[in-house]
Structure I
Amino acid sequence: MPIFDILSDIVMSPIIEINDPAFNGPNTIIIDARGGQDSYQRYLAGHLKNAIYADLDKHLAAKVTDAAIGGRHPLPPINDFSALLGNWGITPQSHVIVYDDKSAAMSAARLWWMLSAIGHTKVQVLNGGLTAAKNAGIVLSTDDYAPNAVAPYPAIHNYKGTVAIEEAGTAAQSEDQTVIDVRETPRYLGQTEPIDLIAGHIPGAINLPYILNLDSEGKYLLPEALRKAYDEAIGKTPYEKIIVHCGSGVTACHTLLGMAYAGIEGPKLYVGSWSEWSRRDLPIATSQK
């Protein structure tokens, strides 16, 4: 591998700006990762040129048979994900740029995390998402872009950096571990629950809403500001003993992305998140830790 590629892997930020020349690179593959029932229609209404459509439920999660086992968005089997990446033309040499229309809070950060978790190093998320592109005057495409498929991606291992429900529950009660719930505070406090069956949170988990990662324009705060906020929240907990979760393992990736942007390595994802915990007849809290 050329020395430039080695160095780029080391220093590559997980966040990219819309004016970065890498968007036009020869090995660049752009993914439009939206969610919601009308995401495909929104994609067709306007997306970055040559962006491949990715659907949260179809592409970035396994089919749910029982949300009590794995939550509402369980990870797809690694072989299925490898085949999907091959269908998108992604190889280990590809520079993947991902965005969505929710400042990475819908699916972009989830795909970033999935790629990172199988060992892909050249993956970045567009800061500010589709809104940033529009604000920059980028002309959007309405084509349904079809990539050239290649062989399944040679994943070097299964998804790294996940924890199961038992470990998340134990960690939340541990003095030397921290479990972070990134959902909105009213959901954390059990005041409302628009999606899952029961309101509240895992006893012992702290609340750090993912929206606090963003500035007023929907872009990530600067790395220094993010690091300060995270360090204040987690105290002396070693980074590798941090577990992040949300409702179904999607927006938690938004905070994991913010942590990576801030230079924090080691936090893990509880994929099943509240959608799994709340369906298992486990203890539920409704007050601040």
Structure II
Amino acid sequence: MKIYSWNIFFRNGKLERAFEFIKNLDFDVLCLQEVPDEFLYRLQKLPVNIAFAPDVDRVYPDRIERNYLVILGRHPIVSHSKFALEMPYQPLRTRFFVQAMRPIHWSRVRNRHGFFADIEIDGFSNPVRVFCLHLTLAHPEARRREFETAMREYNPHLPTLVCGDFNILDTPFVAPFNWLLGGRVSDALRYQRERIEFEKRIAALGLVNPLSGQRTHLISRQLDHILISKHLSVESSRVVAERHGSDHYPIHVELDLESIPIESRQLAEVYTN
């Protein structure tokens, strides 16, 4: 079972190449973030199952642009649901910084969401739950709260994938954004703290990060994730070498469904009946 996740970048200047990449990609599940409205329309014409929800509304002085979270699947999507994410408070320094970045298309944002879809996979008594998330580019506490909001919909007894751009800023080059965007000074200085705490949290949830330590972004490190629940077995994982106009690299995890014990496949039935 082939899983991909990719933030395609809302200002992607090579959307035709991005579309051809997706069109020709061999996937079972593909999660996308920052999908522009016109690109969503093209994705809806592909011969695959699709579910989507608002990612964020970008508010410019003269217009509002909506981006979407999208899940594409070769298997039936039996249900899906979105949930609102709390907008973090912006101190004065953050408002000034966003205003200063307007020439490179930064904007105010609103109407942020995450969502999940339940996908019917052969061999499982109940669907596999797939989350598609785009956590805020703000500071660690805001991202922690958003992740915990998503995990309210997580059942540790069921096979689950948690995909998306988590925006964890854990290198000296990008960590100052943690303070500029509303965090504490220590969030910039102790730049590995968020990563360490996040890895502990996902371990406590029974999730694993098969792409741990790999670079998924042009100027940062691992922003993009495909987290796998303990019911699923990872055969391979990799970062795709070509960005196709995005600032993020697509990421890929392949699952070995043949090696999953039959009792793990049946847990879904036990805990949902």
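Throughout, read-outs are computed from the coordinates displayed, never taken from laboratory work. Only a predicted model underlies this, so the values are computations on that prediction, with no experimental measurement involved. Cβ atoms are built from the backbone, for glycine too; each structure is taken alone.
Which one of I, II has distance in nm of label points 7 Å out along Cα→Cβ at positions 30 and 158, as calculated from the coordinates, equal to 3.6?
Structure of origin is I.
Suppose you compute P(r) over Cα pairs in 10 Å bins from 0, in percent, for residues 70-181 alone for every structure in I, II: which one lands on 12, 37, 28, 16, 6, 0?
Comparing all candidates, it corresponds to II.
Starting from the value 1.00: which structure in I, II was FRET efficiency 1/(1 + (r/R0)^6) of positions 14 and 230 (r between Cβ atoms, R0 = 30 Å, to 0.05) calculated from?
I
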